[in-house]
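Laboratory data are not the source of any read-out in this text; all were calculated from the coordinates shown. What you see is a predicted model, and the numbers here were worked out from it, not measured in a lab. Cβ atoms are built from the backbone, for glycine too; each structure is taken alone.
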Structure 1
């Protein structure tokens, strides 16, 4: 089984479920705080690969949900600059294993890559209404 670096937002319920699925499949999951990492353009681009710029973004980020930032209107340089200023904008998790890096938690992709029993449920979209029930603030 693989050793997986898993960049998450501490306290995120979906990230907790995602890590549990990976561990249940026999993988060693090493969790890291996505919000505290010293990101650079080059490091982030290694995870984004050929994904369109709009797919780089966390759709549950407050600045996106409010309409302040519209990912479809951004070029790569602007997107990276925004993400370095506000890591909550980065789609998560970021996953690194066996020399490969990916964004998000596409269960079928991860199954083909590392082995995982897909649940069939959506573990990427945030189920919380952040207006009434926000996630706990991450500890610094």
Structure 2
């Protein structure tokens, strides 16, 4: 089974379709998971991600001085996490868009597709799962 975690939003629709089409063509199951969505709550949550970075950095092992420097003295890491989280949320495919990707594939009738959204704590997980019909 092919899996993608937190990465589909990095691909434009043409490339995302190629990824899915390749799974269909090679008769390989595929599961894609995104832990954010394009919504106000998801983007708002990303505004608080630097706080998480600041609170958890001292507990990351192995200890590295550079990690402390780039987190606390010059807060590059918290700002990068903040920016990446917001952009990732804004780029994440919606359930409707994932359905459109699947519906545009060739030979899609050879697969079972499940696309949905699950609450996970305060967050949400979007998923797209394709399995070969038996």
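Of the structures labelled 1, 2, one was used to calculate mean count of other Cβ atoms within 10 Å over residues 52-59, giving 12.2. Name it. Corresponding structure: 2. Computed over structures 1, 2, mean count of other Cβ atoms within 10 Å over residues 4-11 reaches its largest value in 1. When relative contact order in percent (Cα under 8 Å, 6 or more apart) is calculated for each of structures 1, 2, structure 2 comes out greatest.
When distance in nm of label points 7 Å out along Cα→Cβ at positions 68 and 100 is computed for each of 1, 2, the one that comes out at 5.0 is 2.
Work out the source of -12500 here, i.e. which of 1, 2 gives that when helix-only ellipticity at 222 nm (-39500 (n - 2.57) for each DSSP H run of 4 or more, over all residues; to 500) is computed. Going through each structure in turn, the value belongs to 2.
A value of 42 was computed for percent of Cα pairs over 24 Å apart; which of 1, 2 is the source structure? Of the options listed, only 2 reproduces it.
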